[in-house]
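Bear in mind these aren't lab numbers, they're just calculated from the coordinates by the rules spelled out. These numbers come from a predicted model, not from an experiment. Cβ atoms are built from the backbone, for glycine too; each structure is taken alone.
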Structure 1
């Protein structure tokens, strides 16, 4: 796991990926960082720039994702609608799908303009503390949420969330489902953004499936919570409805069956979600 953490750090730090920078980012000792880098160099995924004393990923890293193209198709279909939405709304927005144990951003406006939060397509964020993840999970089957909850045990607060037991999480998701939207967890806002911003998200639903989630991020000093709920939630729900209809029209193999529609034999069979594979492997229902 530490080797993978170091590889990710080298990728995200780019031209600043020195041993010291990786040490500060991950909290690993410098000897451990050096050992992990030597492993990655031996495997061909990292190379050392002797002139600058930094490390860079090699082209071999592309092979790690060469067979994954589902997100690309979703992003392609959503691009026209997302472009019009971003131009009209003014606040940063992300479209994300569930990816095994995280929310994978497949389209974002955060890298554009002065309101950038350095969040680009390809970012994998927490599920149980972000508005994207909570709005998505609220409409998924209990089996999927159970498996996710177990996988988050032992993770840091940024990923695990404040819920200490499954019942409390279920109550929180029920509230999201009843309201139709989710808000960023306050502790996540504090850790990730210094409590400067908050987020709202709604699920992208089809008639029987929850496909994805879409959010908006806003500065707390520029927009109070009540105004954000009044102004932004209806607009989010509008674009989410359009995206859901589009994904259903193209019968995308994406997401999970909705928990709030009657179950059919088809919905009882093994699902497309990667989480089901994890659940089966770990002996979960």
Structure 2
């Protein structure tokens, strides 16, 4: 079979999978992965014969994708905020929605000469690395409970040339930085209610790490712990920036108010869903 025939075969196979609308694009991406060639090269060599181990490898990749495995785990790479990240099944795949967190952090840090920022639950390092890339004046700390995830975050910092400006620490939430103060506490914590697991897409439910997805019966368990810890770790006038889930605006607003935060504002994602909340620890009255 030629490369073009294999591509057509791959597209047909993926059209029977969970995401038929992406069949052609995914088949092309996996063929690039199997051949280690660019899309332009594949088009120019469409009539070349394709067989042997490389063809077997392509068939294996197609089978993985047809079962619902995310394309990012198969290729080992994901794009986030214009940067490339290594991803494995030890970390969540960075989402476009989380880019709103980075945008808010950059916006709030604009007036600070040397902002001290801590990213809680760094995962792949997407937020910390993107912020470091765009805020060279910032001092950034990233904490992560999963040691395998922490190693991936360190690798992503190195591949994006910001490793020297991010301090990576192992531990739960803010415990690795106990006693330190920051201008900004940032996090995209687990926020899916356990009862909602069955509603998730197959690639999320069956392939992404459950510990990075689920947070108790209502999805708020991590916020209940993180918000008071974050308040204690902020300088007066400092900001907390959090990603939140669908339908969580009201309870998150209440938790922030209960812990003394003010200037609470929500940012919607491209679908109009409140996705990011920024709240300020009040400065003492003069």
Quick one: mean count of other Cβ atoms within 10 Å over residues 122-129 came out at 30.1 when computed from one of 1, 2, so which one is it? 2
Value 2.9, calculated as distance in nm of label points 7 Å out along Cα→Cβ at positions 162 and 178 from one of 1, 2, is from structure 2
Ranking 1, 2 by distance in nm of label points 7 Å out along Cα→Cβ at positions 50 and 74, the structure that comes out highest: 1
Test item: helix-only ellipticity at 222 nm (-39500 (n - 2.57) for each DSSP H run of 4 or more, over all residues; to 500) calculated as -12000, pick one of 1, 2: 2
Comparison of 1, 2 - label where Rg/Rh (Cα atoms, Kirkwood Rh) is highest: 2
